[in-house]
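Derivation of every value follows stated rules applied to the coordinates shown; laboratory data play no part. The model shown is predicted, which means the values in this text are computed figures rather than measured ones. Cβ atoms are built from the backbone, for glycine too; each structure is taken alone.
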Structure 1
Amino acid sequence: MSTTYYDGFEGEPELVLRDNHRAMVFWNGYFVTILNSILKTEVEKGGMPEVYSRQEGWYDEPWPIEDIPLTINQLRAFDLDKAEGTETLMEVLPELIEDIIKFLENAEGQVFIEYD
């Protein structure tokens with residue numbers, strides 16, 4: 001299980017991206033920033049951004065990502081200029097997004113997001 005994007009945030013909310021064989025853990029603050037930025041773009045709003053904006057989905061139980069190609073397109077639409085946060089946060093986000101995209105592109109079986 002990769003925890004690179006959660007190290008240093010122990011004790012704070014985390015998200016786990018999981019398929020049949022792998023898991024990636026990252027700080028919830030990164031994910032909130034990514035989703036808020038995506039909501040400010042012109043990309044299709046279904047899937048994760050829609051579920052996030054309604055405060056549903058992965059908060060109560062593991063949530064399946066039904067449309068991986070849509071999710072990848074949404075992540076690729078991330079615009080750092082539309083994101084808000086510290087300089088350190090902004091330095092991490094592009095790399096985290098690329099790692100999430102790679103995870104999704106190489107997923108084996110159903111992918112879930114879990115809030116912890």
Structure 2
Amino acid sequence: MSVKQRTLKQAVSISGVGLHTGKQVNLTFVPAPENHGYKFQRVDISGNPIINADVDNVVDTSRGTTLEQNGARVHTTEHVLAALVGLEIDNCLIQLDGPETANHGRQFYAIY
């Protein structure tokens with residue numbers, strides 16, 4: 001049985017403010033190859049570390065889901081991931097220039 005996977009047609013960027021940090025952040029959703037899954041990339045940190053959206057990388061759930069890998073953290077990841085799942089997008093690289101995703105759920109519909 002073959003399962004079709006979906007990604008974005010082209011990269012799309014949004015900007016906003018982190019819900020808990022209050023810091024401005026820019027996110028770019030980049031098309032990704034088959035079996036890539038969801039990955040965050042901190043482009044504001046030297047080396048641009050990648051954090052896999054994997055339950056094994058969850059380090060905190062007190063005010064949202066925080067992922068950590070390769071010396072980098074991303075806070076409040078559940079909003080972005082829920083939007084991607086809801087849009088049936090299977091593979092995406094999420095580049096961000098801050099510690100937390102933006103709190104603009106309605107803008108996620110523009111990425112599809």
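Can you spot which of 1, 2 the value 14.8 was calculated from, given it is mean count of other Cβ atoms within 10 Å over residues 32-39?
Corresponding structure: 2.
Consider the structures 1, 2: one of them gives 0.92 for Rg/Rh (Cα atoms, Kirkwood Rh) as calculated from the coordinates. Say which.
Source structure: 1.
Can you spot which of 1, 2 the value -12000 was calculated from, given it is helix-only ellipticity at 222 nm (-39500 (n - 2.57) for each DSSP H run of 4 or more, over all residues; to 500)?
For helix-only ellipticity at 222 nm (-39500 (n - 2.57) for each DSSP H run of 4 or more, over all residues; to 500), the value -12000 is produced by structure 1.
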